[in-house]
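Every number here is computed from the coordinates shown, using simple stated rules; none is lab data. All values reported here derive from a predicted model rather than from experimental measurement. Cβ atoms are built from the backbone, for glycine too; each structure is taken alone.
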Structure I
Amino acid sequence: MEIPCHQVDAFARRAFEGNPAAVCPLSSFLDDAMMQAIAAENALSETAFFVKRGDGDYDLRWFTPAHEVDLCGHATLATAYVLRHVIADRRELLRFHTKSGVLTVRATDDALTLDFPSRPPVPASAPEGLLEALGLTADEQREVEVLRSRDLVIVLSSSDRVRALVPDLGRIARFDSLFAVSVTARGGGRDTDVDFVSRFFAPREGVPEDPVTGSAHCTLAPLWAARLGKTVLRARQVSKRGGEILCTLEGDRVLLEGHAVLVKTGTFFVPTP
């Protein structure tokens, strides 16, 4: 069986920036183990699989190299790009049925905008040893703020410190109660042109450091919207590849706007059952 697979750099205006995702159009979903094997073979943060429904909507699932996840921003953006520019579904509004409910992507010639659930964080405590594993000094550990939604969120004093972190990803992967950790700070220094910055680590999920994480901004956008007193925010994920997201808070929804670029297309030759 031949499965088409397209690789798209999401939240990027040029190739080799942003976050690469693989997108596999299917006539029906494969066995879970096979989809997981394809995701592991791709070795990208996420591989998206989608199937067209009879009503014109799509069913969509996302897999890291290690597990299926309940929400993924960049691979949804990549899927919308493939539908629009490869499969030629030129509708302005695309609807996806997912583990996080119905998600939509509004497509224009200039950008793609995800409509995702808002997941505001609440105060929390960090597992013992995690802050040290992130590379924070003893003084910093006493001063940081710790919050939690799906991910643990660590608020630091400056964007420069977020950029400078050198975490021990092997140690972080050993925290079995932790899906992922976001580290964030208000924009400043070399990032004065954005409202906030972040980095995202999920080594237990097969994603040591994610280049640009749309789902994390479902938590970061409402956090910084409340603190900065604004509902439209410019965000930058300061990973090595980096990427920018325009975030708009609308009630219990977060709109995430970005761009995408097709960089590779090919075929998986999947053994038939």
Structure II
Amino acid sequence: MTDAVVVERVDGVAVLRLCEPENRNALSAAIKERLQALVPALVDDPGVRCLLITGEGSAFCAGGDVRSLVERQSPAEVRARLARSYAWIAKLLNGETPVVTAVNGAAVGAGFGLAMLGDVVLASDAAWFMAGFGLIGAVADYGLARTLPRAVGALRAKDILLTGRRVDAAEAERIGLVSRIIPADRLHEEAMTAARAIAAGPSVALGLTKSLIGRAYEGGAEDFLRAEGYAQAMAFGTADHAEGVDAFLAKRRPTFEGR
């Protein structure tokens, strides 16, 4: 039997591929268990300088496995179940490892949330997005009510989440929901190109930049600038900074080692 989530490592990139296409990569127990085990380990692995998440087949991720919700659970049981997912979701949001999501098809419900955990969200021209939580009387999860307003603004986010309407790739690009659209037959190649470029970059500086962007909506300007100053001081102390300066002065391409 194949793994529900397959991992491939290439040039500092860890590719996570959801591999249950017969169920449109819905978040089965097997997929969730694999993500719970894999993501924290990969984020904490210094050899992984970028994560790329995508789906196998025609769908990215069709969301939660609704069949598993037939058996009623108490609020405490639901919170405990979700906490297992939140542990690795927080790693993606708060960790310094850059994340690329390559949305190859439908991203629905929690699958929509998973797509929006990317720092760079690439979508094929066949991709589409839909919240769908209202259809089963549920609340948007996988961080979607946080990530979506930051991407498209509060009014558009409320329109998408409250009406549950479908957003195609063209609209997603127009409103800033995705970074860019790529023809379906080139999605994996161009996503790998983007991930490799990030992995070849100055990892400490890029990770600090991701952290600063995450703080951009929090606190006052003075707090942000103080954090920026600390981050820049750390970046200036890295071997990659010295290499970047030397390469610039020598008019050559820098070779960063992530330290």
Structure III
Amino acid sequence: MSDRLKGKVALITGGTSGIGAATAELFVKEGATVVITGRSVEKGQALATALGEHASYFEADITQEEAIRDSIEQTAGTHGRLDVLFNNAGGPVGAPLEKLSQEHIDYGVKLLLSSAILGTRYAVAPMQASGGGCIINNSSIAGLRYRQGDLLYSALKAALTHYTRMAGIELGEHNIRVNSISPGAIATPIFWGGSARANTLSDEENERKMNKLQQSLARSVPLQKTGVADDIAEAALYLASDAGRFVTCHDLVVDGGRTSMFHEPS
């Protein structure tokens, strides 16, 4: 532990599994007090308990504005400050274009875009009171390149990345940095139905699926390696720590070189 986040308070949405859980674990190791939010109460409480006294869980559905507001107010009220907000929660939202409905669109906007916008809106006051802060939005290379996600998901991630730049400009005078991370394909259970589906499978079946997935993903990038949740957690740590103090309005791509390829791997 190098205490790169010592004394800082961080709120991580979608923190009960995958990238969010890996980031929570790393942030606690680096000295932060971490509040995890998500809809899975059992998983959230178990993770907070495993991480120890510097972690806690707050149940929140980030498609609901009041849940976003309450989680931020609870974090700042309990710990006296808010230094880092990682708008990480997300997931599949779309369908083929010919099957897209208004319901798909409304849910997608709430989950992938307005959650980050509203999170920023409610984080500004406590961050200003603390002398500044850092907001990180989990975007995607789907917002940068064709065929990395379905149409709606890709469009919303592109909007999130651009929103990040605009918010960084607006909040710079308050010493609040706003950045995004655009992961490539990261090996998590979302590829075979998400964490809920993974929970229904045996450990052996999940391990078999993960090994197969990692082999496939490694062939799709120049580095011939598989991206894992820890890779994104390390990126978030850099942006949240003093090492990233002069970085704002930036989209940090963590994809093993995939977006630089001129064609899809065979």
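Miscellaneous remarks
- With respect to mean count of other Cβ atoms within 10 Å over residues 123-130, the largest value across structures I, II, III is given by II.
- Of the structures I, II, III, the one that 0.65 was derived from, the read-out being FRET efficiency 1/(1 + (r/R0)^6) of positions 75 and 171 (r between Cβ atoms, R0 = 30 Å, to 0.05): I
- Once mean count of other Cβ atoms within 10 Å over residues 27-34 is evaluated on every structure in I, II, III, the highest one turns out to be III.
- Identity of the structure behind 123 (criterion: volume of the Cα convex hull per residue in Å³, calculated), options I, II, III: I
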